[in-house]
Structure P
Amino acid sequence: MIEQAYTQGEKMGLAVWTTDQAGPFQTKPYPGYSWQPSGQPQRQAHQYIRNGTAKLLTLFHPADGQVRVKGVTRCPNTVLHPWLKQALTEILTRLPQPAEVLDPSENRARWEMWFEGLSKRPELPPDLPPVRLLLVIDNLAGHKSDSLVRWFFSQGIIPLYTPLGGSWLNMAESIQRILERRALDGQHPTTPTQIIDWLETAGCSWNRDPTPFEWGGKRAARRVRQRQRRQALLALGGSGACIRRPIRRRKTIIEKWRSACQVTH
């Protein structure tokens with residue numbers, strides 16, 4: 001469903017956003033490249049003082065590359081949920097209103113289609129607004145709290161939780177890695193405030209000329225081929241084993257060895 005959201009969500013008139021929290025980032029020297037005069041490389045002290053950490057809250061829109069970030073020193077639910085609600089409310093106010101009014105049964109069907117195949121489906125409220133936004137989010141207990149999920153549903157937001165071990169499905173992690181490198185590579189922050197300022201500045205600079213992200217490419221093609229192979233093996237009853245040489249050639253070698261043993265005896 002997450003892959004379908006990336007490839008079909010915007011075409012269906014739904015905004016697709018992703019969210020994640022990066023960090024913690026420590027007050028230590030970060031390796032990286034820098035421009036220096038020849039023979040005068042940049043040097044950093046091998047000693048550093050642990051003076052706290054910082055984290056980065058992120059909301060990313062792959063379709064146009066826009067990112068919303070906020071640096072914090074700690075990230076409990078009391079910090080994350082208010083920021084997430086405020087940022088998503090601002091995003092929803094800028095989205096166009098649904099052009100058509102759907103029948104309640106058809107509207108519920110549009111909600112339920114995004115939960116197909118789940119072993120445990122969420123309990124949807126009786127009165128559902130039109131679906132307006134799909135949010136890819138990590139599968140953490142705090143992200144599934146009743147108050148947050150109810151607020152999502154009341155705003156027309158469908159949370160799509162990444163499965164266990166499936167953080168690679170969250171494209172927010174890709175933009176976080178880019179911002180982290182741009183902000184911290186080759187630097188030595190001494191306070192969490194410096195880390196927060198540099199990360200937020202990197203986010204603002206990115207938004208001046210953002211790059212849209214697309215789901216797919218060579219990795220997606222490899223995953224499709226792997227699925228097809230698994231389905232073929234299940235259909236044929238195979239074990240997934242393979243050989244490096246043709247079977248006939250292997251038999252020929254064995255027969256030669258047997259004949260040599262007979263001659264010896």
Structure Q
Amino acid sequence: MDGAKQTIWHQAYIRALETITSLRNHCDFVFEKDAKNAKEVKILNAVRPAVRAYVPGTAITRDAISSTDQLLKLDQYKYFNIGLDDVVRAQTVPGAMEATSKEGALALAEEGDKYVAGIVKTAVENSSISSIAAASITKTNAVEKLEDAFVVLYGNNCRVTDTFHAELTPNYFSKLRQNLTELFTNNVEMAKKGYVGKYANALVSIENLLPTSTDTNSKYNILRTSKAIAFAEQIDKVEAYRPQDAFEDALKGLYVFGAKIVRPKEIVVIKETIAKA
């Protein structure tokens with residue numbers, strides 16, 4: 001009678017676990033309002049004027065005001081486009097379009113996190129930001145490495161009053177956890193923002209989209225201020241439509257964004273050696 005046994009489909013779609021990532025959220029969105037109708041935003045940096053010794057009774061030297069600039073380009077375009085045939089919809093478990101819509105929106109958002117990781121990786125490997133030498137992370141050196149990173153940032157004149165983010169691999173976090181000055185295990189609001197604890201004056205988060213070195217020998221843990229990387233979103237939408245060439249409902253999503261390390265002295269990477277299987 002095995003052939004007569006039924007297969008019953010569960011009347012809902014189980015969604016995939018969301019990737020643990022918040023790299024994009026820890027960026028500076030201050031330039032986003034300027035990016036609404038532009039392909040790029042020019043960011044001006046004031047140049048500190050020269051200071052000279054004054055000799056009473058003598059003429060003084062006057063310098064022209066000057067500045068430098070850098071471009072935040074909105075040149076990342078990501079999309080998805082899916083359809084569900086009317087016949088298929090009528091003959092299958094309901095909810096596919098709704099579940100896929102949520103998955104699509106999450107997939108687009110993750111592209112922003114991946115891009116932030118990518119520009120950090122590039123900056124490390126072309127030496128435009130500082131890094132701490134690679135090592136296997138242990139309970140003994142997890143704090144030491146993080147303190148070394150703080151020394152770099154404080155040496156670059158980052159202030160203790162700045163907002164710092166320590167973005168760590170699960171392995172690094174597990175080694176650091178017993179040394180955290182504050183755990184957010186039961187803090188609902190902090191957990192919603194992706195934080196698991198605090199060390200010194202850095203908010204700690206677990207990240208699964210951190211950069212991996214080109215030679216795949218190390219992961220790049222990040223300590224940065226909230227001003228180190230600028231991020232701007234221009235288009236972020238998901239919309240339903242009916243294609244003319246089919247009997248189906250369709251759904252498409254578009255995400256246009258850009259990011260740039262605008263304050264390279266406010267970010268440092270801690271290289272973590274990856275254990276080979």
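Coordinate-derived values only; no laboratory data. Because the structure is a prediction, the values reported are computed rather than measured. Cβ atoms are built from the backbone, for glycine too; each structure is taken alone.
Of structures P, Q, which gives 5.9 when distance in nm of label points 7 Å out along Cα→Cβ at positions 56 and 112 is computed from the coordinates? It would help to have the intermediate numbers written out before the result.
Values: P: 4.1; Q: 5.9.
For distance in nm of label points 7 Å out along Cα→Cβ at positions 56 and 112, the value 5.9 is produced by structure Q.
Computing distance in nm of label points 7 Å out along Cα→Cβ at positions 88 and 208 for each of P, Q, which one ends up highest?
When distance in nm of label points 7 Å out along Cα→Cβ at positions 88 and 208 is computed for each of P, Q, structure P gives the biggest number.
Given structures P, Q, which gives the highest value for distance in nm of label points 7 Å out along Cα→Cβ at positions 24 and 128? Could you put the intermediate results ahead of the total?
Values: P: 4.1; Q: 2.1.
With respect to distance in nm of label points 7 Å out along Cα→Cβ at positions 24 and 128, the highest-scoring structure among P, Q is P.
As an exercise: helix-only ellipticity at 222 nm (-39500 (n - 2.57) for each DSSP H run of 4 or more, over all residues; to 500), calculated from one structure in P, Q, equals -7000. Which structure is it?
This figure was derived from Q.
Kindly point out which one of P, Q the value 1.8 was derived from, the read-out being distance in nm of label points 7 Å out along Cα→Cβ at positions 144 and 160.
Answer by label: P.
Who wins on distance in nm of label points 7 Å out along Cα→Cβ at positions 72 and 176 among P, Q, i.e. which is largest?
Q
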